[in-house]
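The structures considered in this document are given below.
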Structure I
Amino acid sequence: MSGSDAPGADETYLRGVNLLTRRDHSRAELKRKLLAKGCSSPCVEEALERLARQGYLDDGRFARRWAESALAGGRCVGARLLLELQRRGVSREVASEAVAAVSAEQSERQVLAGVVAKRYAGFDPRKAPLQERRRVYGYLLRRGFSPAVVSEYFREWEEGE
């Protein structure tokens, strides 16, 4: 696309607004999407600044909402949650604040119990074969649950809760 075909600053801004009406984006995500749509880098930077000044683009708000959703859905917790936010272009500091805020609202143990109940309804570590227990344990670790919390959860089951 030649420079004359690229959208101007106003159109780039409107494209950014359109993307943000669907869902929150991090600054880095929105920048990548606008550049992929053929917008020039100076127009994208101008649009991002304008969106941020108006309060439409806020990495802190994006990080909190994304973290709340991920935690509620059991997609990830703890260090994995932090990593996923950073992969979406959120700075480590902002991501850490978001993870701390949502983690204060719900404990890792509560989230783990919800994930097991939802994903593995009827799972009972006392009756499950070793291979199935390992599969569930591995799944929980990949979601970011700490080995200590997962082991404690299994131990409580074995002791009869």
Structure II
Amino acid sequence: MEVSADILKEADVLLAAFLTGVLLLLVYDLLRILRRLVPHKLWVVGSEDLIFWIGSAVVLFAMLYRENSGYIRGFVIGGVLAGMFFYNLIFSAWVVKGSVFLLEKILFVLSRPLAWTARLLKRPLGHVRKKTKKVSRFLKKQLKKFWRAVRIGMCKK
């Protein structure tokens, strides 16, 4: 029993749609990882989502154009949704939690030298800041006295 070339072509299109769905959700997981590592304001999250979905539409259109001559078929949309569902069900939680865990550990290890340096410089810089504050207060008082003298001199004339 031989399978026709048309059926094989449809199977290729379905596989491409399935993999496109997996890829789209993987990219969205990268956004989720970024959001967990760096806090975002609500409008930034909305903007990122808008850009993601516009990009997803472009990727989906390119896949349809390349694989199926631009024809939108129900099984292609089903394949994309099945790929997204499969990835979300099996891999998504592991990818997001594992990546966030690893990246937090890496950032912690990389930030240690900076924390040690800041701790070493805290006392000398605090002393400099105290002296700078005293000098700036003194200069501010002198500037006020000078300005008062200028205003008095201007009013007498």
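Read-outs: derived from the displayed coordinates by stated rules, not from any lab. Not measured: the values here are computed from a predicted model. Cβ atoms are built from the backbone, for glycine too; each structure is taken alone.
Looking just at mean count of other Cβ atoms within 10 Å over residues 8-15, which of the labels I, II belongs to the structure with the highest value?
Working: I: 17.0; II: 14.4.
For this comparison of mean count of other Cβ atoms within 10 Å over residues 8-15, the top structure is I.
Once relative contact order in percent (Cα under 8 Å, 6 or more apart) is calculated for all of I, II, which comes out largest? Don't jump to the answer; show the numbers that get you there.
Details: I: 21; II: 35.
Ranking I, II on relative contact order in percent (Cα under 8 Å, 6 or more apart), first place is II.
With FRET efficiency 1/(1 + (r/R0)^6) of positions 64 and 136 (r between Cβ atoms, R0 = 25 Å, to 0.05) computed per structure, which member of I, II shows the largest figure? Don't jump to the answer; show the numbers that get you there.
Values: I: 0.25; II: 0.00.
Comparing I, II, the top value of FRET efficiency 1/(1 + (r/R0)^6) of positions 64 and 136 (r between Cβ atoms, R0 = 25 Å, to 0.05) belongs to I.
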Which structure, out of I, II, was mean count of other Cβ atoms within 10 Å over residues 24-31 calculated from, if the result is 20.4?
-> I
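Can you tell which of I, II yields -22000 when helix-only ellipticity at 222 nm (-39500 (n - 2.57) for each DSSP H run of 4 or more, over all residues; to 500) is derived from it? Provide the component values of the computation, followed by the final result.
Working: I: -22000; II: -32000.
Derived from I, not from the others.
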Comparison of I, II - label where distance in nm of label points 7 Å out along Cα→Cβ at positions 72 and 112 is highest | II
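Once distance in nm of label points 7 Å out along Cα→Cβ at positions 80 and 120 is calculated for all of I, II, which comes out largest? Intermediate results must be reported in sequence, preceding the final value.
Working: I: 1.3; II: 5.5.
With respect to distance in nm of label points 7 Å out along Cα→Cβ at positions 80 and 120, the highest-scoring structure among I, II is II.
With mean projected area of the Cα convex hull in nm² derived from the coordinates and found to be 19.8, which of I, II does the value describe? Show your work: numbers first, answer last.
Values: I: 11.6; II: 19.8.
Considering all the candidates, the number was obtained from II.
Ranked on distance in nm of label points 7 Å out along Cα→Cβ at positions 32 and 128, which label among I, II comes first with the largest value?
Values: I: 3.3; II: 4.5.
Comparing I, II by distance in nm of label points 7 Å out along Cα→Cβ at positions 32 and 128, the maximum is at II.
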